[in-house]
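What follows is calculated from the coordinates using simple rules that are stated; it is not laboratory data. Computed from a prediction, not measured in an experiment: that's the story for all the values here. Cβ atoms are built from the backbone, for glycine too; each structure is taken alone.
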Structure I
Amino acid sequence: MKINTALILASVATAMALPASAQFAKPEDAVKYRKASLTLIGTHFGRVGAMVSGKVPFDAKVAAENVELVAELAKLPWTAFAEGTDKGETRAKPEIWKEAGKFKEASDKFQAETLKLQAAAKTGNLDTLKTAFGATGASCKACHDTFRKD
């Protein structure tokens, strides 16, 4: 039941995010939104990571539920990287706006990898999940290496 509610909320948030730049009254609001989105992605991705690394027992159902959320949440933060949101409490590098095409490619790659991760999680096979998790994590890291301040 919790997962259904979370998926519904994530779906609503996704629908609302489409015209996100118009939703943010101030640049700080966009920064808060994307930070919150990325925090949620990290939380649910980390839960799967704990399973694939053997830190917690593998539970196919829990892994699939968390990956479902990651795949939905992966759609959210990108519209909140609008012009003027490069100031304040952000770890976003100026390259996001200077190399917008490259940033979009990186975000698209991450979203594509989350869909592959979602398909892998549905198999219930830990080895398949590990492979897809590694590729998804690599796409996340590549973006962070280029576009996020330490």
Structure II
Amino acid sequence: MKSFMASPSTIEKKWYVVDATEHTLGRLSSEIAKVLRGKNKPIYTPFIDTGDNVIIVNADKIKVTGNKLEQKTYFNHSGHVGGVRETKLSEMMAKKPADVITLAVKGMLPKGPLGRSMLKKLHVYAGPEHPHAAQKPEALEIKY
């Protein structure tokens, strides 16, 4: 009996929509990363992008535990000497709440070209509206 290996022609991509209201950032991100990688499917193959597209709405309503709003920092470097910029999670939630979830999921995906292609299938929106109604996304229940 031969092992099954998925190929791009055998993969069916679906669209899911997730409401991030009152979900914890890390737990939600890890479940989304599993769906983007395709680990929730029986045809999962590590070196092929078998994952589905995920739409996250209400990204501004996620919650974090502990003192992360004031203690968690995001670093960005301009490339120049002394060009490090720090941003606290509370500032990121006020300015770009979609980037908070995107960065959390990005860290949980593989590094390299495969991970970058998986991240392109993530669509995060701060409010309840999204422009992907034509794809007929199904609601994805996040259980943890």
Structure III
Amino acid sequence: MKPILRYILAIIAGWLVGSIINLALVNLGHSIFPIENIDPNDMEALASVMPTLDYKYFIFPFLAHALGTLIGASIAGLIAADHKMRCALGVGAIFLIGGILASYMLPAPTWFVVTDLVLAYIPMAWLGGKLISLNTKN
């Protein structure tokens, strides 16, 4: 397989696997910490209550973003022919863009938005790329 196709496949696979992990953890969080009288699929209702929520409601979203990015970046690094870190960081950049967009759609408290954007995406992608690079040296 040509390297460029493998890079594209690596980033798409990392993004898809990371998104599945993200969604699963967010849904798990909603089942462990349900928000009273709010349907988690109703974005308008969720947006109206987000600024008033306690910190415990933000644990699983942060874990979902961080672990989804870490695992997605690791998958991209595993699939990539070389330039493993670049592919991992590419997945991190995609998730960062998604996190920025989500912060506009769902007005979370500032402390969560800053923590999430600073710690959950690029650092986790770097860590995933580093772990794969260290474990796949010839």
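Quick notes on this one:
- Distance in nm of label points 7 Å out along Cα→Cβ at positions 36 and 52 from the coordinates reads 1.6; which among I, II, III: II
- Value 1.4, calculated as distance in nm of label points 7 Å out along Cα→Cβ at positions 84 and 100, assigned to which of I, II, III: I
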